[in-house]
Structure I
Amino acid sequence: MLKELLYQAVDWIASVHDSINQLNNKFEGTLSDKQLHFLVIGLLGMLLIFLIHPLFRHLAKTNHVMIITWIYVFTLILVITFAVEIGQRLTKTGDMEFADIVSGVGGFVVMFAVFAVIRAAVRWAARRIRRRRASGTE
């Protein structure tokens with residue numbers, strides 16, 4: 001599932017890239033590929049700021065900081081796994097394989113799920129102990 005999602009994202013990004021280049025050419029734009037990247041990525045980044053900042057503020061106010069942490073770390077894991085694969089290609093120390101990226105990201109997701117279950121169990125047990133102590137029925 002993750003593999004298909006990532007492939008779809010890559011295909012969509014390539015399609016958008018081609019569409020922007022075609023628009024630039026259609027209107028006889030003189031923007032270089034680098035200038036287009038500057039504008040498009042800059043605008044995308046600002047759009048994401050305006051969308052994500054209110055979401056993160058809400059999550060922080062409602063004591064869901066772990067979700068913010070997970071989103072941040074997941075993003076870093078994606079960047080790191082892509083960087084490792086690109087590095088392997090450039091240095092010829094291994095094969096650049098999309099399956100390696102999916103496997104690495106999957107490892108993080110599974111390990112985080114295990115952590116989340118353990119964390120939930122510990123928090124549940126701590127709440128029960130506090131309630132018993134508060135009610136005086138130890």
Structure II
Amino acid sequence: MKILFVCYANICRSYMAQELWKQALPQDTVFSRGLYADPSYRVPDKVAGFLAANRISPGVHRATPLSEADLRQADIVFFMEQSHLDKIADRYAPYLEKMWLLNDYAFHREEDIADPIAFSGRDFEQAAEKLKGAVLAAAEKLHSPA
């Protein structure tokens with residue numbers, strides 16, 4: 001299964017989701033992209049710290065912009081925000097059937113995953129834990145017997 005996570009810049013939410021999914025289901029191919037990603041963007045220390053606290057030590061990450069080829073190769077695409085999903089759905093309608101808002105897929109809640117990049121301390125940790133919960137719920141749902 002090829003899983004794609006999409007957020008704004010590909011250095012926080014989609015990247016954390018990618019690494020959390022890899023840890024939970026290493027047999028899947030998981031990658032992440034950003035709508036406005038720039039390869040010069042670096043993963044913030046607090047993101048690396050959250051992953052380390054979850055016993056994840058990923059390699060070097062380079063922020064990567066979303067492309068049509070990414071959508072084509074993915075079996076399922078998870079977006080962090082409805083506005084991002086809508087933007088891409090309008091532009092790439094042929095892939096709409098595989099696009100989901102992460103919280104909607106995981107919990108049947110049409111609710112965005114807050115971007116914790118501007119948060120610090122406890123607020124960052126709480127937002128990151130919500131993301132983790134959604135990722136693990138989606139992983140379980142996707143791989144549970146029908």
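Taken together, the values in this text are just the output of simple stated rules run on the coordinates, not laboratory data. Given the structure is predicted, the values throughout are model-derived calculations rather than measurements. Cβ atoms are built from the backbone, for glycine too; each structure is taken alone.
Structural remarks
- Percent of Cα pairs over 22 Å apart from the coordinates reads 32; which among I, II: II
- When distance in nm of label points 7 Å out along Cα→Cβ at positions 34 and 66 is computed for each of I, II, the one that comes out at 1.4 is II.
- Origin of the value 2.8, where distance in nm of label points 7 Å out along Cα→Cβ at positions 74 and 90 was derived from one of I, II: I
- Entry that produces 13.8 once mean count of other Cβ atoms within 10 Å over residues 50-57 is calculated, selected from I, II: II
- Structure from which 4.7 was derived, distance in nm of label points 7 Å out along Cα→Cβ at positions 98 and 130, options I, II: I
- Given 26 for relative contact order in percent (Cα under 8 Å, 6 or more apart), calculated: source structure among I, II: II
- Structure from which 10.1 was derived, mean count of other Cβ atoms within 10 Å over residues 42-49, options I, II: I
- Structures I, II were shown, and helix-only ellipticity at 222 nm (-39500 (n - 2.57) for each DSSP H run of 4 or more, over all residues; to 500) at -13500 was computed from II.
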